[in-house]
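Got some structures for you, see below.
Please treat every number below as a calculation from the coordinates, not as lab data. Since this is a predicted model, take the numbers as computed values, not measurements. Cβ atoms are built from the backbone, for glycine too; each structure is taken alone.
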Structure 1
Amino acid sequence: MNLVKLVLNIDALDDSKSTPDLEPLLERYKELFSGIGKIQGKCEIHLKEGAVPTAYPARKVPIAMREKLKQELNRLESLRIIEKVEEPTEWVNSMVLVEKKDGGVRLCIDPVDLNKAIKRPHYPIPTFEDAISDLSGAKYFSKLDATSGYWSLVLSKSASDLTTFNTIYGRYRWRRYPFGLISAQDEFQRKMEEIFQGLKGLKILVDDLLIYGATREEHNRRLAKVLERARQKGVKFNRSKCQIAVQSVCYFGHIISNAGIKPDPEKLRTINEMPTPKSKEELQTLLGMLNFLSRYIPNLATQNQPLRDLIKANEFEWKELHTTCLNQLKESIVTNLAFFDSSGPTLELEVDASKHGLGAQISANGKIFAYASRSLSKSEQNYSQLEKELFAIVYGCRHYHHYLYGRKV
């Protein structure tokens, strides 16, 4: 049966081999795991007053890539994602062709001028912090990935005309929202929240949906409601990227489970296996990866000071002190943090101040939720130690304001 294929293709991080209690549910909604969605309604794109249209000629395409381009244009046209344009249009964007690892190509537009002219909706996009703020007590999780998310949004005729792009095979326009438009993420987040509003145990970060429950039964009920709403509104999911009814799930580079959150082991492996940086660019990449894990590293801004100084130096010279600094950073990464519990006891805020930085951590009953830190500017480094300690308190209260406000600390 197709159902068996669906369950087996869903990658689970825990030890469960199947989800027999969910088989009838997944069978009932199996059509949601194939094809591209088509969300009800049409999207408009609004331009700033006085926006001046631009029209670009077709970019040259290497001979070896032309047949692949033609095949991709035909494929997208058959899916009704794009359509041929015969009549004149004021806006004509450039096309970008990206070769994929599997030998195929990805077709995008390069709407540099159009993006400057668009009135961006500026819809608030939740942060990872927002997503995990209510997960205390959750033991079962499902993650659903919306298939080619933006393409499930249908454009109005006027909006579609704005997305016209030029190719060596003629002009096309997007019938669905293309990747690359400055308003795409805002519009998709707004639509998804509108579609699934009112459902409990659900977090939405653009095209990733996280369903959670304190018991398997609660999780299953919530999952069923999400799938039913998706069917009603035209949302579909990429089954190869979904995880169903698991006890730990990878979500935006973090592993979430009933024990709390921890870094994705793959990200830790990448950091641990990275060779010694040979240039400022390589060091900058490494620091960026460490900053992504900042919530797991106590006093990161103080600990990484020697590495940040090396970035600012006139010449790049890796020394023993930099090796020692990097090793200490790797060893200081905390591998598990608790979830914030809004019904829990008094919160504890601990702060610290050093010559180069401030640090803070928030916890309850000895269970730490997160670490935070920031470096001190040159003028701030001239503060007295007492002033720095007071500054650290202010920093900690501001950084964790969303947790601390209205609670006893």
Structure 2
Amino acid sequence: MRRFFLFVFFILGHVAGVAQSVTEATKISLLTGSPGAELYSTFGHSALRVRDESQNMDIVFNYGTFDFNTPNFYLKFARGKLDYKLSVEQFEQFMASFTYENRSVLEQELNLDVSQKQRLISLLFRNYEPKNRFYKYDFFYDNCATRIRDIMLEAYGEDFHYYFPSSWSNSDLTFRNLIDMYLRYHHWSDFGIDIALGVPTDKFARPMDYMFLPDYLSEGFGSASLQNGAGEVPLVKEQRLLLAKTDQSPQVLLISPIMLFWSLFFIVALLSGFQLQKGWRMPGFDKLFFSTIGMLGWVVFLLWFFTDHIATKNNLNILWAVPIHFPLFLFWNKFSGTFKKWYIMIFAAINVLILILWSFFPQQYHYAFIPLILVMLMRYYFLYREINANHVGGD
């Protein structure tokens, strides 16, 4: 441990002879953790490992950490105001967490000479200084993977080049398309994310943008090159799987949003048919259903206007998840028939336009929204019929 602290001390430049602390034996590598079962780990993880057996040192620089003891932690997290930070931990500690979560870890050792190692390590420790280690996290543009992507460019400038696979340039994938690849077995997470994220998520991703995802960062490193005394060499010297996860079938909930909401549609259609035949009314359901839709709308509204998350801005879900449904539908019977007719006609028309223009919207909607919108249209129709029956000739 004494040698470890001397190494850190040298790297920080507090004593002379910094370069002497980095040798041919010093190795730097990219660690890529596979996606985990929990939502926070769904998209994988990236970190940098620095080790030197001659100095009994093996540490990991991890940009994906935060302090749970931060005042108002959950509020700051929800509002996008939580500071993430660069932390340094022992390699064994890093691996233990991935072993516990049954996640694989891929290591790519970087092909660097001594001076290039010194340059990158010095920059890492400079970033680790208390005044520099904290940063405002952004899921797409500033996270554990993009920090590593960018530090390579900062360390080596024009000597470093990413050569992106042609599939990245020719695929025309949006940010939403990219994250959807990781949500195939997380149906409810996919549904919730598609409610929360707005138009910025449907921006086409440039090849450089792909590397906000750790798997793509690993692939980007695999195709990158670096200029040194021997000319242009591949960035990755060696690749190995440090930890393989045991095969487990993904845990998929039996009921997906699409199944649930189409079932709801058919049940409501059946009950509405009885309403048509027998003159039933469904005020309790209408209050509950439209109030729930309204509460979803308030979530969209708050994420749009009261957080720093870029991806939640300009969220067109607010066109069908209308915030004023809640609390308006709780007091539906207190409004005049004329007001209720206009209210229904306006929002029913918007819902019809959403379905007609579905493929042309700048925001990709989740297909589970379709049965919800159809239920709203169905209930709008029956509410309008009730108003006509109760207010013949208008107010």
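From 1, 2, which structure was Rg and Dmax of the Cα atoms in Å = 24.9, 72 calculated on?
Details: 1: 24.9, 72; 2: 27.2, 93.
This value belongs to structure 1.
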Can you tell which of 1, 2 yields 2.6 when distance in nm of label points 7 Å out along Cα→Cβ at positions 209 and 353 is derived from it?
-> 2
Calculated from one of 1, 2, helix-only ellipticity at 222 nm (-39500 (n - 2.57) for each DSSP H run of 4 or more, over all residues; to 500) reads -14000, and the structure in question is 2
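Work out distance in nm of label points 7 Å out along Cα→Cβ at positions 265 and 337 for each of structures 1, 2, then name the structure with the largest result.
Values: 1: 2.1; 2: 3.2.
Once distance in nm of label points 7 Å out along Cα→Cβ at positions 265 and 337 is worked out for each structure, 2 has the highest.
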Give the label, chosen from 1, 2, of the structure having the highest value of distance in nm of label points 7 Å out along Cα→Cβ at positions 225 and 257.
-> 2
Assign the value 16.9, calculated as mean count of other Cβ atoms within 10 Å over residues 105-112, to the correct structure from 1, 2.
-> 1
